[in-house]
Structure I
Amino acid sequence: MGAGIHGTGDDVNDSGESHLSEADGERAARRDEAVRAAVERGLLGPGTPIIGLLDVTGIRESAAALRAAFEAVVAPGTPVLHAFAVKATPLVPVLRLLHQEGIGAEVASPGELALARAAGVPPERTVLDSPAKTPAELREALELGITVNADNPQELERIDGLMRSAVSSSPIGIRVNPQVGGGSIEALSTATATSKFGVALRDEGAREWVVRAYADRPWLTRLHAHTGSQGIPLSLMAEGVAETYALAEEINRRIGRPQIDTIDIGGGLPVNFASDATAPTYAEYARVLREAVPGLFDGRYGLVTEFGRSLLAKHGTVVARVEYAKVSGGRPVAVTHAGVQVATRTVYVPGAWPLRIAAYDAKGRPKQGPPVVQDVAGPACFAGDLLAEGRALPLLEQGDYAAAPDTGAYYFAHHYAYNSLARPGIYGFVPDGEGGVAFAVVREAQSVEEIVAESGGTHADALTDVVRRGGIGRR
């Protein structure tokens with residue numbers, strides 16, 4: 001597997017080109033047109049040297065592809081909830097768009113729940129997953145009727161107490177760890193022997209504890225597992241789902257009733273970062289699951305999915321102006337405004353998270369010219385702040401633009417405030433029907449005043465005042 005496509009699944013070759021479709025090509029063309037239009041309209045330029053772009057058409061197409069993939073394999077009438085993992089792109093306009101496209105929300109914190117509610121996602125289409133839920137978070141979720149997946153025995157005890165004190169309409173389940181192994185990115189492998197998530201099924205006594213938990217609580221009606229994320233092959237994902245299905249079957253058989261009526265199979269479909277090809281697809285994954293776990297789709301169980309990265313990654317692009325072009329040690333270096341603050345994982349762990357770079361000229365047009373090996377650097381004050389190292393591209397010059405595609409998830413919406421660099425503005429775009437591009441503000445760029453306020457600006461005298469009040473003399 002090539003360095004640029006870690007964990008893209010079983011069906012992508014080392015070039016990442018095996019499944020380049022007409023839709024993939026159209027998405028790339030829309031991206032090029034959006035960059036040009038953003039420069040033309042002054043959304044991107046000397047005064048605004050970095051922005052994020054979101055392809056609204058592409059997001060809607062991904063949502064439709066997800067729904068269609070599972071509709072093709074489940075029995076007619078099977079209840080299916082696709083809940084977007086809010087952590088992937090925690091932006092209210094994105095959540096509202098996905099809600100309108102039939103996608104709910106999977107949340108893992110009070111903040112994410114607040115974002116989902118602000119976007120209008122109803123409680124019955126919201127799932128709460130987190131390994132560290134507080135009593136207050138659990139109480140709120142149960143009062144609202146949100147689905148809750150208990151992570152561990154101690155959390156289930158808390159839920160017991162809340163269920164005794166008030167009736168709740170919330171569907172409730174237990175998250176289990178099938179312990180089927182990890183993928184190529186250890187930090188994202190959630191089904192390893194020592195994962196922090198869920199009840200570890202292969203630990204001594206754990207499986208029996210889970211069975212008893214359901215037997216003692218008729219209101220436990222769901223079972224949840226999530227095998228991993230980027231870096232996990234489809235075969236391992238399917239193995240985790242199969243283990244979870246087998247446990248549901250065992251629980252229902254041993255307690256003598258079909259108590260578990262819904263299985264939450266998590267998300268984690270990997271993304272191909274090596275090219276514009278969408279691979280693997282939701283349809284491919286659904287077919288793999290149907291072959292591996294046919295009983296899951298016969299209508300006896302409702303389904304919940306929790307995809308995040310695969311819904312948004314291909315539809316986002318970070319675009320940054322080249323502020324300076326220089327040469328160091330004989331290698332050209334393009335110093336841009338996109339680095340660790342928007343691509344934290346890529347900068348710190350480039351081997352696992354390489355990004356493609358697209359070169360555009362000063363007018364936002366795809367740049368032509370022979371490939372030149374060069375570095376694309378960010379603005380932060382440390383040597384390793386590189387968006388790409390030793391990359392062959394048309395030579396980037398001062399005033400050009402470097403774009404990082406496939407960054408719609410876990411990139412520009414997850415700002416890292418190194419050097420107090422400002423969060424970039426984010427714009428959604430669609431064809432305007434007249435051969436141009438229409439833009440919408442998704443998030444305003446962060447102002448310097450907001451940076452000061454977030455950094456304690458309204459409490460500037462706090463430490464000097466406490467010294468004065470404490471009577472502590474100067475040294």
Structure II
Amino acid sequence: MGPMASSRRDLAVRASVDQGLLSPAEPVVALLDTEGVRASAAALTSAFAAVTDAPVLHAFAVKACPLVPVLRLLHEAGLGAEVASPGELALARAAGIPPGHTVLDSPAKTPAELREALALGIAVNADNLQELARLDALIASAPTASPLGLRVNPQVGAGSIGALSTATATSKFGVALRDEGARETVVRAFLDRPRLTRLHIHTGSQGVPLALMAEGVGETYALAEEINRAAGRQQIDTLDIGGGLPVDFGSDEETPTYAEYARLLADTVPGLFDGRYRLVTEFGRSLLAKHGTVLARVEYTKTSGGRAVAVTHAGVQLATRTVYAPESWPLRVLAYDAGGRPRTGDVTVQDVAGPACFAGDLLATGRALPLLRPGDVVAVPDTGAYYFAHHYAYNSLPRPAVHGFTADEDGGVTFTAVRDAQTLAEIVAESGGRHADALLRRTGRSAG
């Protein structure tokens with residue numbers, strides 16, 4: 001995100017107040033910069049087109065932003081979908097993403113999930129050898145056009161966030177290649193299954209350096225070459241290299257870039273791009289994070305222990321990772337006045353708190369900002385992935401509305417509804433409202 005995008009953000013904050021999207025009645029909303037999303041999609045496709053003529057499917061990791069209009073926007077920009085659950089597959093289908101542009105990954109696929117994917121012709125990456133055996137049985141009873149692959153874990157190590165490092169010695173994902181006898185078992189699994197034509201790798205995401213990502217891809221490429229030599233033909237024709245490009249949450253800069261990563265792969269794994277292999281990528285956070293902003297009204301301000309505290313309507317229900325693991329997931333907070341203009345004035349160290357009823361519900365601690373006042377607006381940028389689309393229903397707080405926006409050359413902002421705000425009636429319905437008396441009924445036999 002560069003200066004133009006930050007200017008669009010400022011315009012959208014002001015317009016959200018002027019147009020009543022953010023108000024005392026709707027004190028928290030989420031915004032998505034559609035021009036920025038399109039720019040990221042174009043940057044991804046052009047980065048790989050610059051280093052290879054081989055076909056590349058860029059499958060957006062639906063888990064990063066499972067909203068149908070977002071998936072449709074990315075589909076129109078030339079991207080497919082990587083799904084990891086029946087729900088995500090349903091979202092991708094609702095967005096119009098065809099089976100040929102969809103990839104199913106998950107460490108716990110049920111027989112029903114696999115049957116659906118195979119019937120549709122969706123590419124399936126098996127997570128383990130037991131799943132391969134399950135696929136053998138399913139295909140024997142119902143032939144499929146689905147491309148089939150196996151996820152492997154090159155065990156190259158972890159990044160700075162252990163929970164997002166998927167190529168560690170004991171990762172739950174894939175077949176661990178460095179375990180005793182595992183590599184030979186994987187080669188044999190391919191030789192025994194001529195229709196198994198893909199290898200899948202994902203080293204991790206936020207906190208994983210590009211060099212480690214490239215090392216994981218290189219290990220998987222070497223395995224593909226080994227399997228093809230053993231088969232005496234090019235059995236493996238597609239390498240799914242996952243995603244994981246990290247995001248800079250400390251500034252408006254988009255760094256590292258897709259172009260940097262593609263060039264690094266071209267330098268370190270040149271055979272990857274020589275045209276013999278089709279490629280699949282699975283980027284998520286890096287496509288959406290920079291283009292989302294959460295806006296929340298400041299409801300009250302106070303001083304506690306000499307520290308200024310602003311109580312807002314955005315907290316753990318939206319920024320769950322940040323609240324529970326602030327060292328790993330820090331977010332910036334930008335201050336605007338009640339009219340949506342950048343707040344000016346003396347900078348004061350203050351806490352920015354959310355609405356949930358526990359002490360740790362803090363968006364930021366000891367942050368230097370112009371002193372916030374009741375009615376002001378805080379903007380939390382870089383939240384387009386894994387934030388407002390992953391609601392955490394603490395205190396039965398409702399999911400906020402999500403609006404896409406575009407800004408014209410004259411500064412006018414147009415909003416489009418992406419997701420409606422959750423109503424209180426919907427909260428009651430999801431919380432068993434139809435079954436209010438269910439636990440009052442006596443069921444079964446009573447003890448005699």
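Computed from the coordinates by the stated procedures, all read-outs in this text should not be read as laboratory data. As the structure is a computational prediction, the values presented were derived from the model and not from experiment. Cβ atoms are built from the backbone, for glycine too; each structure is taken alone.
When mean count of other Cβ atoms within 10 Å over residues 22-29 is computed for each of I, II, the one that comes out at 17.1 is II. Work out the source of 0.50 here, i.e. which of I, II gives that when FRET efficiency 1/(1 + (r/R0)^6) of positions 62 and 358 (r between Cβ atoms, R0 = 30 Å, to 0.05) is computed. Answer for the origin of the read-out: II.
Assign the value 5.0, calculated as distance in nm of label points 7 Å out along Cα→Cβ at positions 294 and 390, to the correct structure from I, II. Attributed to the structure labelled I.
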